[in-house]
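See the structures that follow.
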Structure 1
Amino acid sequence: MSTPPDGSARPAPSGSRNLITRVGVAAILIPLAIAAAWAGGWIWAALVVPIAIGLFVEWVSIVKTASAARPGWIALGGLYATAALAGSLLVRHDQHYGVAALLLVLAVVWASDIGGYVVGKSVGGRKLAPRVSPNKTWAGAIGGFGLSLLVAAGFTVAGQGALMPLLLVAAGLSVVSQAGDLFESAIKRRFGVKDSSHIIPGHGGLLDRLDGFVAAIALAALVGFLRGGVDGVGRGLMVW
């Protein structure tokens with residue numbers, strides 16, 4: 001590190017500090033989420049119920065500036081939080097495939113996010129949706145999509161499903177996850193908000209961090225329910 005003429009250390013750029021904070025927080029939250037997902041039962045519920053409440057609270061704090069449309073926006077927030085809660089519980093409820101299905105959803109969402117960030121920052125290029133989220137690029141979207149497919153292939157190697165069906169599942173979850181990210185960005189832009197809150201250092205709020213997961217878990221639960229019923233949501237997602 002270079003030093004100014006007075007000999008004092010030059011402070012790290014704010015972008016670098018933010019990245020370090022994001023990585024540090026993620027290193028704590030990701031193992032916590034995996035452990036709770038693996039344990040299931042009341043431990044998983046104890047994690048996702050407060051999160052769903054937090055999602056709704058943040059949503060209301062964002063849309064509270066709306067006038068005549070406020071009741072409708074609040075109702076939409078309630079539906080959003082309910083979808084996150086119901087999807088999370090239903091996928092994990094499957095006694096035989098719940099763990100694998102939930103971990104697949106989490107891994108695909110994380111891969112889409114990480115791949116999008118790394119490739120987007122490295123390659124740059126044409127913006128994906130400049131009016132909604134100016135920092136997202138097509139290169140990043142493709143990078144996140146590609147990494148999610150590698151995740152699905154990894155699950156197949158681990159004996160958790162057939163390759164082609166899991167690739168298709170991961171592809172759908174990745175696209176929906178990225179769409180969920182853009183949806184949340186559009187809501188914040190609509191109401192002139194940068195972050196939904198500051199509860200997670202370096203990441204913003206729960207809505208900022210879980211926008212992709214909410215969309216992906218809702219789709220996973222819907223597909224699993226249609227194919228496997230209430231008790232076989234995980235199987236409906238993993239076994240084709």
Structure 2
Amino acid sequence: MARIFCIANQKGGVGKTTTCVNLAAGLAAAGQRVLLVDLDPQGNATMGSGIDKRELGKSVYHLLVGLGTVAEARVRSEAGKYDVIPANRDLAGAEVELVGLERRENRLRDALALHAGEYDFILIDCPPSLSLLTLNGLCVAHGVIIPMQCEYYALEGLSDLVNSIKKVHANLNRDLGIIGLLRVMFDPRVTLQQQVSAQLEAHFGDKVFTTIVPRNVRLAEAPSHGLPGVVFDRSAKGAQAYLAFAKEMIERVKTL
């Protein structure tokens with residue numbers, strides 16, 4: 001059965017989508033069967049996987065409102081060698097439509113249940129808010145991967161996210177926990193980032209992944225080519241970090 005992980009952070013611009021796409025490609029490169037679920041109406045993970053969000057037949061929207069199945073919606077990312085349930089602007093309307101539906105927070109869980117045996121990893125790219133979309137991701141996941149920058153405001157946002165995860169764990173999904181914190185866009189020359197990084201290690205211990213993803217322009221360039229960073233320039237420091245992170249994830253899953 002697949003291990004299902006949300007990549008989530010209530011703060012925007014912290015590298016959630018970059019992490020999701022490159023982790024998916026890194027796991028696929030390591031021989032894992034991977035499904036990426038794009039739960040963000042912006043559809044950035046879809047585009048970053050080389051799939052045109054403007055030309056979709058079915059998308060994650062159709063899954064959530066009961067108008068399609070995983071088999072109908074998933075698309076192969078030829079660039080990353082993993083499957084994608086894509087998203088586009090339609091998903092913004094799902095928030096309103098879900099309110100009146102039964103089991104509204106479990107729609108994604110119900111849709112994925114039939115296909116969990118086909119994958120080793122299912123990664124869910126969540127929007128930067130605790131919305132019904134994010135809640136659907138948290139309710140199906142075995143754990144949350146939190147990408148974060150080592151800055152002061154990121155620490156404040158982290159405490160809010162941890163509280164939200166605890167509430168979902170207590171009320172909706174007893175399997176949910178924090179798998180780990182991934183330090184991204186890291187610049188070792190900045191003293192504050194080193195201090196925040198040390199604080200994270202002191203407070204969260206082994207929940208902090210040993211992999212650190214550096215600030216890297218090649219990772220930022222990759223989406224404009226419709227490629228994951230680990231495919232666009234495998235030799236770049238950022239790509240190497242995500243490949244190492246994929247291996248770390250495979251090892252961590254064995255201990256869960």
Structure 3
Amino acid sequence: MRLLCLVMMFFILCFAGVRQADADQPHLVFLVAEKEYQTEKTLPDFCKQYVHDGRTSFVYANPHEPNKLIGSEAVDTADLLFISVRRRTLPPQQLNRIRQYVQAGKPVIGIRTASHAFCLRNKEPEDGFAAWPEFDSTVFGGNYTNHYKNTLVAMIQSVQPGSSVSKVLLSGIKKLPTRSGGSLYRVSPLEERADVVLEGTVEGQAPEPVAWTFRRADGGKSFYTSLGHVDDFRGPVLPRLLSNAIGWCLHE
């Protein structure tokens with residue numbers, strides 16, 4: 001009997017240790033609600049390969065009600081919020097949950113359509129739903145207005161490669177300049193506190209920022225990149241860039 005009790009105590013202690021270790025890991029919450037770039041597939045695949053330090057939760061749009069999120073309460077316990085959303089207005093309670101997370105000064109990462117995540121194009125939300133048109137400028141320091149034609153090839157290159165932020169975010173990325181998988185976004189000019197690490201060019205046009213960090217007015221830090229096409233996830237830059245950005249958000 002004594003031996004049985006010791007064995008049971010051993011397993012209880014081991015289990016408690018695992019629970020405690022899991023609780024101590026950062027909680028990464030991914031909001032995915034867009035139909036353009038298949039991030040409901042590319043982001044979970046990215047996590048399996050690149051995210052080894054932390055717990056991950058995925059919050060998706062309701063397939064029957066695309067302006068409602070399933071499981072948005074995960075945002076309440078997030079240590080990092082990762083956004084891949086395109087032109088969704090949400091129930092006020094869900095959007096306020098995201099606002100409160102940001103106002104708490106916690107880190108945010110956005111890719112591609114996150115620059116126009118919570119607003120419609122020249123339309124007001126339907127009754128019972130809310131928009132956040134200032135999300136891009138407030139959270140990312142961005143200024144998305146449109147994008148260049150898909151037929152124009154965008155080449156991506158580093159900016160100020162010797163800066164401390166660039167060294168962290170571009171660590172392990174060897175193949176620059178490189179071709180973007182999608183169209184180049186028009187985002188200039190950025191807010192003053194933005195620190196650009198990648199820019200893109202298309203023939204006949206001035207360069208546009210493609211990846212940057214931003215120190216928000218609430219004290220939090222954000223990272224945004226207009227990369228996010230499915231081909232970008234297969235390329236040599238985006239997966240490593242996002243992995244580095246997660247580390248920067250959580251530990252730098």
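One of 1, 2, 3 was used to compute Rg and Dmax of the Cα atoms in Å, for residues 56-103 alone, and the answer was 11.8, 38. Which one was it? Spell out each step's value before the answer.
Values: 1: 15.1, 47; 2: 11.8, 38; 3: 10.2, 30.
Answer by label: 2.
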For helix-only ellipticity at 222 nm (-39500 (n - 2.57) for each DSSP H run of 4 or more, over all residues; to 500) computed as -9000, the structure of 1, 2, 3 it came from = 3
Comparing relative contact order in percent (Cα under 8 Å, 6 or more apart) across structures 1, 2, 3, which is largest?
-> 2
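Rule-based calculations on the coordinates, nothing more; no lab input. Just so it is clear, the model here is predicted, and its values are computed rather than measured.
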